[in-house]
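The next part holds the structures, each set out as structure tokens.
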Structure I
Amino acid sequence: MPPLALRTLQVTRITGASRALADDELVVEEPLEIRVDGETLAVTMRTPGNDRELALGFLFAEGVIASIDDVSAIAHCGRTGDEGRGNTLEVTPSPGARLRLPEAAMHRGTLTTSACGVCGRRSIDDLLARCGPVKSVGEPSPGVLRAALDALRETQRLFARTGGCHGAALVTFEGEHVATFEDVGRHNAVDKLVGSRLLERALPLDRHVLAVSGRTSFEIVQKAAVAGIPVVAGISAASSLAVEVARRAGITLVGFARGDSCVVYAGAERLRLEER
């Protein structure tokens with residue numbers, strides 16, 4: 001199991017009228033530059049670790065690659081020991097692969113995405129034209145939402161130590177935990193998760209539930225749609241655009257999922273209720 005991206009710093013703790021110095025563990029946040037064939041495509045702030053998965057998931061979500069077969073190599077740039085070596089990742093296309101580089105990125109040098117606060121797709125129509133409606137194989141078991149949220153909570157090692165990062169967990173319709181990834185960015189955690197499935201050649205994820213910490217916004221549902229994930233459950237609320245995308249893409253979108261209660265924003269017909 002890889003080491004956690006932690007940094008220990010001295011802080012001042014105040015309780016009532018008293019104060020004391022203490023050591024505190026913080027989650028690491030650093031930039032990652034993603035290069036494709038030598039050209040910088042994007043820079044994202046992330047928690048170091050699983051950078052390959054992050055880059056692959058990001059490129060897949062943005063439509064740059066269609067599968068892992070489009071990539072021949074992916075590795076950090078620079079010499080071992082160089083400062084910042086771990087913060088630049090070079091993606092080498094496979095021979096003959098035609099990557100779908102957005103025209104805007106080719107002119108600007110970097111790709112603007114929804115995670116930066118600007119929608120990377122001109123419209124939801126473009127997204128649906130690329131990935132189509134999300135299909136579901138089988139039916140979620142009654143307790144699958146609880147299983148997904150339990151898995152997310154129980155496997156967030158970094159959050160348990162720092163309380164300062166987001167998580168994304170993948171669980172099958174039968175409640176089997178597949179993987180959990182963490183990052184300071186909610187969208188990065190999902191990219192790491194999808195990227196790991198790309199490496200395993202396990203897409204589409206048409207019999208899985210994606211559980212995410214915090215709110216569920218457009219970029220989370222967008223990434224789920226591209227990966228073929230039919231059910232997305234968030235700890236908190238969903239945004240209006242996330243709901244619109246989910247309804248048009250055929251995704252079951254759940255918010256405030258805690259215990260045996262939740263709010264279903266889209267696709268309620270896919271969920272089976274538990275028998276009393």
Structure II
Amino acid sequence: MATPKNQSVVKAFTILRSFRRPDERLTSAELSRRAKLPEASGYRLIQTLTEIGAVVRGRQGRYRLGMLLVSLSSNVAIGDLLRDVSQQILRDLASRLALTVHVGMLEDDMVTYVAKVGDPTIFAVHTRVGAKLEAYCSGLGKGLLAALPPDALESYILGGNLIPLTSHTITDPTELRAELKRVRDRGYAIDDQVSSLDLFCMAVPILGTDGRTVAAISVSDDATRMTDLRQEEVRAALFGAAQAISALVSPNGDKSVPAARLEPR
């Protein structure tokens with residue numbers, strides 16, 4: 001028999017998730033309405049959250065997120081969390097497709113590999129957990145760049161040289177903007193011999209609690225083997241794996257179809 005949920009805890013976190021921006025300031029009535037709680041019940045929970053520092057009451061009776069959440073979040077290493085919760089899913093995906101699987105995050109404009117699973121005898125991919133690669137010329141990177149806010153994306157595109165690694169690498173800022181729009185529109189990214197002439201990579205987003213991209217998952221193979229039919233199989237498997245990881249990282253988050261949610265953060 002499943003242990004019943006503590007509804008007060010569930011409701012308290014529903015209130016905290018009602019803030020849509022870190023700097024948003026809302027009244028008790030607005031928070032209660034967003035959390036779909038009676039105003040009196042919402043008010044009592046908000047007072048408790050205020051007492052422990054999870055929210056702070058400011059001018060005109062408006063509340064904002066408090067320092068308790070900052071201190072707690074600093075104890076969460078997102079990369080380690082993703083690696084820990086995704087291992088079995090990645091192993092299953094790598095075995096099912098007989099391909100190398102990566103999970104990556106965008107850090108300081110570079111993609112950091114946080115997980116890797118695969119049999120090097122199938123198709124050797126010379127990467128390692130913790131290593132970094134340029135974002136503009138990889139499937140993982142393009143998937144992550146496509147989810148950046150417009151100003152952050154523009155800063156990235158104009159902030160450095162786009163160096164060609166192969167004849168397929170996009171080095172023109174206008175072309176890169178168009179490519180990232182295609183990624184957002186279709187919900188997945190590809191690297192078709194962009195970083196290496198023998199490599200094909202496909203990546204899809206991993207979503208966090210608010211339905212935004214926090215990481216991406218990809219598979220890599222010999223470019224000559226990635227037929228249209230094979231791409232369909234890989235894409236479906238990737239979306240399934242990404243949704244499974246998202247459900248473990250943020251069980252109550254927005255689990256819309258990823259293809260519809262590659263939105264700027």
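Just so you know, all these numbers are worked out from the coordinates, no wet-lab data involved. This one's a predicted model, so the numbers in the text were calculated from it and none came from an experiment. Cβ atoms are built from the backbone, for glycine too; each structure is taken alone.
Figure out for me which of the structures I, II the number -13000 belongs to, where helix-only ellipticity at 222 nm (-39500 (n - 2.57) for each DSSP H run of 4 or more, over all residues; to 500) was derived from the coordinates. The read-out was computed on structure II.
When FRET efficiency 1/(1 + (r/R0)^6) of positions 7 and 127 (r between Cβ atoms, R0 = 41 Å, to 0.05) is computed for each of I, II, which one produces 0.65? Source structure: I.
Comparing Rg/Rh (Cα atoms, Kirkwood Rh) across structures I, II, the highest figure is found for II.
Taking mean count of other Cβ atoms within 10 Å over residues 47-54 as the criterion, the top-ranked structure out of I, II is I, with the highest value.
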